[in-house]
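Structures follow.
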Structure 1
Amino acid sequence: MYTKKINQFNLGPDLLFGVGAISHVPEIINREGFKRVMIVCDEGIEKAQILDQVLEVIRESNVQCTCNVFSNVEANPTTDTIEAGMHVLRSFQPDLLIGLGGGSPIDVAKALGMLATNGGLITDYEGIDRFSNEPIPLLAIPTTAGTGSEVTVFTVITDPVTEYKLTVGGSKLAPKWAIIDPSLTITLPSKLTAATGLDALVHAIESYTSTMSHALTETLALDAIRIISSNLRQAVFNGENISARSKMLYGSLIAGIAFNNTRLGNVHAMSHPLSAMYNVPHGVANSVLLPHIMEFNLPAAPEKFLDIAKAMGEHIDPNQSIMANAYKAIEAVKQLSNDIHIPKDFSEYKIRESDIVPMAEDAMKSGNIAVNPRKTTIGDIISLYKKSIGSTSFETVSIED
């Protein structure tokens with residue numbers, strides 16, 4: 001368990017977790033003396049009246065602050081969205097940002113806060129620690145159990161011109177506070193509950209198998225796998241099951257803390273080009289890719305996949321080989337995906353054969369490839385894309401590794 005390797009561990013923001021935690025928003029505003037609060041969300045949050053809940057909590061507390069709302073955030077937010085948000089931010093001049101919603105609004109809030117104090121365009125900051133000034137303080141309030149963005153130091157934004165998803169990261173980018181209230185996830189539709197929940201499972205599995213993992217991250221990731229796999233079905237098929245909703249948020253949270261310290265793997269490297277070029281929802285992209293990449297990675301880390309199988313409740317037969325038992329992790333993921341009606345492939349998105357190589361080239365630019373448990377070539381990525389596409393038939397693509 002203990003090695004000579006030096007491991008860094010980022011614990012993330014101050015956390016408030018539990019039903020009713022949303023009531024503590026005014027406490028943070030008062031304690032820190034904030035006067036101008038900009039809330040970043042999407043139209044779904046408005047329609048579900050979650051935005052109204054937050055605004056009402058602030059109004060009823062008699063907090064002496066002014067609030068403004070930027071709600072034009074879409075799934076897979078783009079550089080255009082960031083520019084529109086910056087126009088609102090410059091006019092309003094907030095001293096606190098609140099990212100309210102799934103990963104997209106929280107990621108946009110991170111980007112806006114960083115650009116407000118560092119200037120330039122979001123495309124100027126691709127990579128890690130490319131900015132120096134502290135962003136505007138951010139309070140993250142997740143309404144999905146999936147992305148873990150409330151505790152991570154990354155924001156992912158799509159450039160529609162280049163059809164490329166860029167990642168900006170840095171220790172200063174993490175939210176200062178996160179309020180995690182399971183009651184805010186009750187109205188999340190079952191389809192989104194399924195996709196975001198499996199996204200959280202991907203985070204846990206990729207963190208656990210990452211070459212950067214260590215004892216602390218592995219403990220969190222394995223616990224997240226256990227919690228998510230044993231509660232996702234219940235959350236999907238009975239959204240009002242507050243116990244399942246709470247456990248899913250907790251599983252997503254600790255998976256986020258884990259991968260914040262380890263990065264991820266091939267699933268995320270490959271999902272970003274699919275989202276950038278075909279607008280495949282991030283959770284769906286990850287969910288469809290996961291079993292294919294687990295099968296690819298298993299020979300490089302069979303002991304870890306055996307642990308995953310155990311965490312997902314699979315029976316481990318002492319009379320079978322480690323490989324046979326480890327493969328049960330893949331079967332468990334396939335069964336879970338099938339049970340909650342995740343698509344088996346990307347056939348509905350009509351992926352063009354001509355885009356496979358460009359997507360693979362973009363995937364290879366991701367830092368997640370470097371920490372994947374099995375060494376990966378561009379030829380491997382092309383093959384994995386083809387396996388996940390679906391009914392489209394492809395000619396053989398020849399490319400040097």
Structure 2
Amino acid sequence: MSTFTLKMEIADNRHYNGQLSPLFTAIEAEKARAFHQAVEGYQPTPLHSLDCLANVIGVGKILVKDEAYRFDLSAFKMLGGAYAIARLLCDEFSLDINAFDFAKLKNDITEKMTFATATDGNHGRGVAWAANKLGQNAVVYMPKGAADERVNNIRALGAECIVTDMNYDDTVRLAIKTANENGWKVVQDTAWEGYTEIPTWIMQGYTTMAAEAVDQMKAMAVERPTHVFLQAGVGAMAGGVLGYLCEQYGPDKLHSVVVEPDNADCIYRSGISEKGEMVNVNGDLETIMVGLACGEPNPIGWPVLRDCSTQFVSCQDSVAALGMRVLGNPLGSDPRIVSGESGAVGAGLLAAVHFHPEKEQLMAKLGFNKDSVVLLINTEGDTDPVHYREVVWGGKHQTI
């Protein structure tokens with residue numbers, strides 16, 4: 001077998017204390033899931049078992065929650081955006097979220113609201129989708145370099161989409177400023193002083209996929225995962241999902257690894273900081289993992305990751321590219337998984353460890369053995385199909 005070395009900085013979390021979050025409980029997750037189940041076209045996304053890959057790598061099982069099948073949006077983000085917009089409208093019109101009805105509310109609303117957000121693509125598409133379903137307006141800001149496909153997908157849902165000449169975090173600031181000037185509602189998956197309720201709802205919306213995965217593992221007779229790999233941008237998805245899984249299984253029984261691109265590794269840098277304080281990353285944040293190109297941690301997600309994560313990983317783009325190729329070209333009877341750049345980084349990390357000349361040491365560092373059950377989340381399909389082909393067919397971002 002050939003070996004090669006990709007950059008993977010793996011740091012143990014020295015700030016771990018196992019304290020559970022009161023925000024991401026089974027009760028809150030069931031509220032969110034009940035809402036999603038009432039949306040027309042809802043189906044749980046698949047949980048694939050890659051048994052052949054697990055055998056080659058040397059673990060007991062690899063499970064992939066495949067969000068490429070989430071409604072017709074090919075990404076998990078709508079779970080948060082739609083849930084937050086529904087909660088906002090319930091507050092505005094004194095409605096019960098447990099009896100939320102898209103069709104009825106769309107007909108009853110006489111004055112349209114405008115929802116604004118900043119996005120790399122998937123979150124904005126989810127907000128645009130929910131606004132469209134409810135007959136509302138959406139204005140979506142995107143950072144420089146946004147792929148045409150992602151822009152067009154948002155505009156096709158009737159939203160205004162504005163591509164800036166700024167990085168993601170500065171684009172967030174622009175969206176907030178413009179929304180405040182125009183009286184729009186900001187639906188953003190990060191938090192700041194005075195803005196915590198909406199991002200909390202968004203993160204609680206993300207727990208639907210974790211709750212589905214727990215049920216699906218039970219149906220497979222899998223008692224629990226021993227490991228979970230969670231990719232992080234601001235850390236909203238990672239924080240919400242990890243908070244829920246730790247309540248389900250206990251943080252001491254779950255080896256959790258948070259993975260980021262090395263050019264936007266604010267969670268990793270926060271994790272290795274002396275006191276566990278949030279650390280921002282500046283600059284262009286250039287990475288193929290555009291969904292993770294965020295330089296400022298979410299203040300709601302970070303405490304969960306600080307308290308309950310086992311390890312933090314900062315890796316180069318080629319790790320994600322490797323994951324895209326591994327998932328798209330399966331071994332034996334394993335199913336083919338179409339995964340975008342941000343969705344594939346967990347699988348890429350597994351593969352990069354397997355091909356590393358120091359595999360045994362890395363496997364030990366990550367706590368792997370022949371009985372390990374590894375849960376990955378493919379957060380997106382080929383939402384940028386041109387780049388997907390460039391990586392999977394054209395060999396862009398080579399490993400050797």
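Here, each number is a calculation from the coordinates, and none is a lab measurement. As the structure is a prediction and not an experimental result, all values here were calculated from the model. Cβ atoms are built from the backbone, for glycine too; each structure is taken alone.
The value 3.4 for distance in nm of label points 7 Å out along Cα→Cβ at positions 269 and 317 was derived from one model only; which of 1, 2 is it? Label of the originating structure: 1. Work out the source of 25.8 here, i.e. which of 1, 2 gives that when mean count of other Cβ atoms within 10 Å over residues 293-300 is computed. It must be structure 2, since only it matches. Each of 1, 2 could give helix-only ellipticity at 222 nm (-39500 (n - 2.57) for each DSSP H run of 4 or more, over all residues; to 500), but the derived value -15500 comes from 1.
When distance in nm of label points 7 Å out along Cα→Cβ at positions 29 and 245 is worked out for each of 1, 2, structure 1 gives the greatest result. If distance in nm of label points 7 Å out along Cα→Cβ at positions 149 and 165 computes to 2.8, which of 1, 2 did it come from? Corresponding structure: 2. Match the computed value 25 of relative contact order in percent (Cα under 8 Å, 6 or more apart) to one of the structures 1, 2, and report its label. Label of the originating structure: 2.
Work out which structure the value 2.7 belongs to, where distance in nm of label points 7 Å out along Cα→Cβ at positions 141 and 277 was derived from one of 1, 2. Comparing all candidates, it corresponds to 2. Structures 1, 2 were shown, and FRET efficiency 1/(1 + (r/R0)^6) of positions 93 and 125 (r between Cβ atoms, R0 = 25 Å, to 0.05) at 0.50 was computed from 2.
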